[in-house]
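Some structures are shown below for you to check.
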Structure 1
Amino acid sequence: MSKIASGAWAAPGGLRAGKALLLAMLAGALLAGAFSPWMAALGPAWPATLLSLAVVVFVAVLRSLGSVPLAAKCGALFGTVWLVSGTGWMFVSLHKFGGLPAWIAGLAVLALCAALSCFMALVAAAWVGWRRGTWLSDGLLLAALWWLAEWIRGCIFTGFPWAASGYALVDSPLAVLAPWIGVYAMGAVWVLMLSWVVLSAPLSRSMMVSVSALLLLVGGLSFIGRQPWHEFTRVHGAPLSVTLLQGNIPQDEKFAQSHLIDQLVWHAQQLVAAKGDLVVAPETAIPLLPAQMPQGYWAELASAFHSGDRAALIGVPLGDFEQGYTNSVVGLSSATKGLPDGFYRYNKHHLVPFGEFIPLGFHWFVQMMNMPLGDFTRGPRAAPSFGVKGQWVAPTICYEDLFGEELAQRFVTAGQPAPTLFANVSNLAWFGDTVAIYQHLQIARMRSLEFQLPTIRATNTGATVVIDHTAKVTAALPTNTRGALVASVQGRVGNTPYAEWAGRFGLWPMVALAALAVLALKRRSRSLAASL
């Protein structure tokens, strides 16, 4: 009876520990491949396909186990391989630009990914310990645990939700769920459906029912996704003509005195010469405080936009020693001429640990690196947008656009208009020519799906693009080249269900739903064990 209660019934004999661990690592590698540009180049279905294979292998491994400790080890290895393979580009910034010895940089990346994988270890251990032996309830339990694990990873220590499973579904039929439930829940729904298929496999009739249900659901979502009535936003005003700058400044030259003049001159020339309604320059396109700029540089740049009908958004640090420093975007237009500083100001809210603020107790680690780092001051979470010809442009800086629940607050804040498009400015040169560029584009496309708004991105090395409200890239510059992308973007108004509930309550409704599901299924599992 103890074997039945522990779940060993699932596969008599089970997998040997070594084979189970190897298969868990394989599943993690498959999942990492879902965030690779090389897989996406084979076709838009490949990321979701690799995610599916990863989930199927991982669930099959867990299903075969009767040992909770072994399940935890499999979950930890699965998560570690997934994150190290998917976010190993952090090594470039730590070693190449931070000056850390290769072994220390590699160990730091491994330690971070292993620590974050503890949540997947808990998922695996809890599922093996609490499952009931019915594919319906066990699938629900796994999906709820999966959602909680990805949510915790996205918020603990300010959050690192990069390579969350739902991003692999941006081109899948499940994308139609994005404006309803957001990226974490999309991943959990896919895990739910695939786990039902795997868990019902031995019972031919249940297998047929679950596979049929899966195919019907995917087909139904594909049909809905092609219909106009699932759209919650509508066209607003006239399209904006935009110019998006990509300076392609190598990171080791970004703050070097010998290269400052070149990037100052190039960005100023491009900003002033740009035609159309809005020109956008990347994060820290001007890497100097206004007081540090050459005499007259800032005044001449501002005067170019204080008259006429053009506007600009420019990434630039602001502040001073007394008031603190901010990673900011400055907006210039004829409407900002009368403001106290002469410009609109957006200060980054969600700061990068170690890059823009130093976590308590880690100053020793930062002192080992040769990076211009420091503690920046946070801006408000629900910052007002920048007005351009009737459109309301909501800036985000670098990886702020990973946190859709924070962006959602801008749509429900009283006293300010909701955004009609997003403008992300980034500098991914810190990570070299790696998959980080493609992955950040994947993330930006998901935000456009969740809010059904277009996104414009001006980046230092890529991806500089225009994304429409359906997540389609309508214009793009080649990565790692210097240039200006001239395109048109159509703003939209209206709130998606996700914008409404996440804006007002954050992700707490989903947290409560997932936690209640786990508690209910756990209680039933205990009742089953007691009866046996």
Structure 2
Amino acid sequence: MTTLINGGEAIYRVLRTNGIDTVFGLLGGSMLELYDAMYNGGEIAYVGARDERAAGHMADAWARMTGKPGVVLGAQAGPGVVNIVTAVAEAHLAYSPMVVIAGAITRADQCKDTFQEVDQVALFAPICKRSIMVTDPSRLAPMLEDAIRLANTGRRGPVVLHVPRDLFAAELPAIDPIPVQVARPGPAAPSDISAIADLLARAQRPVIFAGGGFKWGAGRDALTALAETLEVPVVASTGHADVMRHRHPWFAGQAGPRGNRVASRLTKEADVMVVLGARLGFNSTFHSNDYVGTDTRIAHVDIEGSAVGRYFPAEIAAQGDARLTAEALTDAVNKPDCEAWRDTFRANLESLWAERAEEAAIATLPMHPRRALAELREALPEDAIVTLDTGNTCLQAADRLAHYAPMSLITPLDFGLVGFGLAAAIGAKAAAPDRPVLAIMGDGAVGYTMIEIQTAISHKLPITIVVLDNEAWGAEKAYQQEFYGGRLLGAEIQSPRFDKFAELCGGQGIWVDGPGGLGPALQQAIASDQTTVIQTKIDPGALMTLRKDLFKAAEKEDED
């Protein structure tokens, strides 16, 4: 006699077989059979968020930490699923593997303007690797397996699988899934490795531009070995300042418009730049020769062939895995004769560290954000994970923190959305429960997802949220001040005491009055093993402008 199971049980078995031990979502009526299967099976933890968008950010961060697809349950057809759109768009531009199991109305009710009906498949199609509806119970498990495979193959990304309500309850023969096999690319071709090694051997001003490919490929040791073999400086692409250990003598930190002056000078003045596991995309270069020299000879290797040479001409264009390519290069290269370049780099780097040390002594009140970041940098444990948001304060934080262990920095990357950091911290903690997790956010950003403080507490996922409160939408305020004659509209905001809100939720709140208090507060929060909000006022005038090119017309009009 054939044993029958329902669609919810089939999905549970596929997830469990593929090592998905945690999923994120918000309970809805569209897939209660799956929830029941998880309850009965007991091998998949469920983190119930208070908003589907936040659940998506949690899954995104979990995926980055584990290397497995983060799974989101869009458990309510229509509005619940639509709420995940922002998180899917974010994961799409961050190349994070995510599988959204999206509830849909029953097959019999489709195309009838049914309650909560929306064209979900079309809605997600432009912002993911695939958006597809399951139409037959027998295809449910195979299509979920295919979604897992696709999300984690090549350049990773989100896949949205829409499942009609009736398929979760439909009966089908019991399945015994086997793990999905994902093909992994090798290094760049031997001829390309040889050509890159030859280019490096003759370089006078070489630099390695390293991106997120080293994080997905667990390639930090390979990158470090390559840098030490060549004795050549390494810069990181935006959002990946953890590709090498903080203060490694050959690591310059993050380059480009969101980076530091030393790393950006290296990419501008290099005669040879070897780009590994990075796109040289907008966030890292503004697609401008202000950050990549016009005469720089580029060797470009990426897992996605279409990214190679797309924004800057590549003399050597190759497709391959960053870690494996770095290992092959280490075996093939000879140290270039460029001692003057090395000496200049060392001197510039020491100057940068001295400058950062001076920032730690800024004694203004309200606290300067760079003083706040310096205190956090010194107090961060070496195994800490930091999540950042988008905004003026986090712009200044991007290259001012210390990342020691692999996979220590999670940011929104190219989508640049506000409200990412708190939810991402919860997902990171679910993936790495033994590591302290810190979200650094502006006061505006916390308001997006502050209710998820309750999620962290209720699921016993203690995180620390540092709120650097400048009473403003800082990026926009900076532009209004610089280009619009200081005419402020909508830029200044008033926020509640988030530290008190954390206490109302059952967590810990710490208010810091000024310089000298953030470091001890962070140590207290981590030692307490409680979800903690640390809030402090920072100087509302200490703002940065980034995209000056966008507002030249407004500036000229104001001058006229």
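Compute FRET efficiency 1/(1 + (r/R0)^6) of positions 66 and 186 (r between Cβ atoms, R0 = 25 Å, to 0.05) for each of 1, 2 and report the one that scores greatest.
Numbers: 1: 0.20; 2: 0.65.
Top value of FRET efficiency 1/(1 + (r/R0)^6) of positions 66 and 186 (r between Cβ atoms, R0 = 25 Å, to 0.05) goes to structure 2.
For relative contact order in percent (Cα under 8 Å, 6 or more apart), the calculated result is 17, so let me know which of 1, 2 that is. It would help to have the intermediate numbers written out before the result.
Details: 1: 17; 2: 13.
That value comes from structure 1.
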Highest-scoring label, criterion being distance in nm of label points 7 Å out along Cα→Cβ at positions 330 and 386, among 1, 2: 2
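For which of the structures 1, 2 does the calculation of mean projected area of the Cα convex hull in nm² return 27.5?
Values: 1: 25.4; 2: 27.5.
Label of the source structure: 2.
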Winner on distance in nm of label points 7 Å out along Cα→Cβ at positions 74 and 410 once structures 1, 2 are ranked, highest first: 1
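Given that helix-only ellipticity at 222 nm (-39500 (n - 2.57) for each DSSP H run of 4 or more, over all residues; to 500), derived from a single structure, equals -11500, which label among 1, 2 identifies that structure?
Details: 1: -15000; 2: -11500.
Source structure for this number: 2.
As an exercise: semi-axes √(5λ) of the Cα gyration tensor in Å, for residues 178-257 alone, calculated from one structure in 1, 2, equals 24, 19, 11. Which structure is it?
Values: 1: 43, 24, 10; 2: 24, 19, 11.
Source structure for this number: 2.
Values in this text are rule-based calculations from the coordinates and carry no lab data. A quick note: this is a predicted structure, and the numbers were derived from the prediction, not measured. Cβ atoms are built from the backbone, for glycine too; each structure is taken alone.
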